[in-house]
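Some structures to go through are shown next.
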Structure 1
Amino acid sequence: MWLMNAYRGRDGNYILVTYPRKYEGREEALYLGVMTSSALGLDARRGIMRQMVEHPYARITPDQFYGQASATVR
């Protein structure tokens, strides 16, 4: 389990950044709060980890965000 800052991008996808980092991309994004990785399904977590190897943030679809478990945003 790890913590992530969660944002919603203009395209409707979610942008996740390892806590305590902030999203610094070019696209505007709405800050939602801090969430735990365990709130997401296993496939979504694996995809996030793969993306974060090469990028400072990960993008997931709403289906991935809400798919296998309800996301806990605080």
Structure 2
Amino acid sequence: MDKVRVSCLLNQILGGEDELFCYRVYIHARLWGGIWLALETIINLVFRALRDEKNHVRMNYVYQRRKHGQAKEAKS
């Protein structure tokens, strides 16, 4: 299964829509902080240790925004 589908499925299971889980975490961390900021930090640390990625959550936020923008343009 594709990594993007796994992330979207995880997000749906946890009450979100059909979007990347990290996208949701990034937005909620900026809006409400608290546990969402802690979750963002944990995700970033895990991906830093596993894949040497910096700012995994923000990178996924940017990816989702770009993908959503392209989908909107394709529909127009």
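Read-outs throughout are calculated quantities, based only on the coordinates presented, and are distinct from any laboratory measurement. What you see is a predicted model; the values in this text were computed from it and never measured. Cβ atoms are built from the backbone, for glycine too; each structure is taken alone.
One of 1, 2 was used to compute helix-only ellipticity at 222 nm (-39500 (n - 2.57) for each DSSP H run of 4 or more, over all residues; to 500), and the result was -25500. Which label is that?
Values: 1: -7000; 2: -25500.
Only one of 1, 2 returns -25500 for helix-only ellipticity at 222 nm (-39500 (n - 2.57) for each DSSP H run of 4 or more, over all residues; to 500), namely 2.
With distance in nm of label points 7 Å out along Cα→Cβ at positions 2 and 58 computed per structure, which member of 1, 2 shows the largest figure?
Working: 1: 0.8; 2: 2.6.
Structure 2 gives the largest value of distance in nm of label points 7 Å out along Cα→Cβ at positions 2 and 58 among 1, 2.
Where does the value 36 come from, among 1, 2, when relative contact order in percent (Cα under 8 Å, 6 or more apart) is the thing being computed?
It traces back to 1.
Please state which of the structures 1, 2 yields 0.35 when FRET efficiency 1/(1 + (r/R0)^6) of positions 34 and 66 (r between Cβ atoms, R0 = 25 Å, to 0.05) is computed from it.
On the way: 1: 0.90; 2: 0.35.
Only one of 1, 2 returns 0.35 for FRET efficiency 1/(1 + (r/R0)^6) of positions 34 and 66 (r between Cβ atoms, R0 = 25 Å, to 0.05), namely 2.
Any idea which of 1, 2 comes out highest on Rg/Rh (Cα atoms, Kirkwood Rh)?
2
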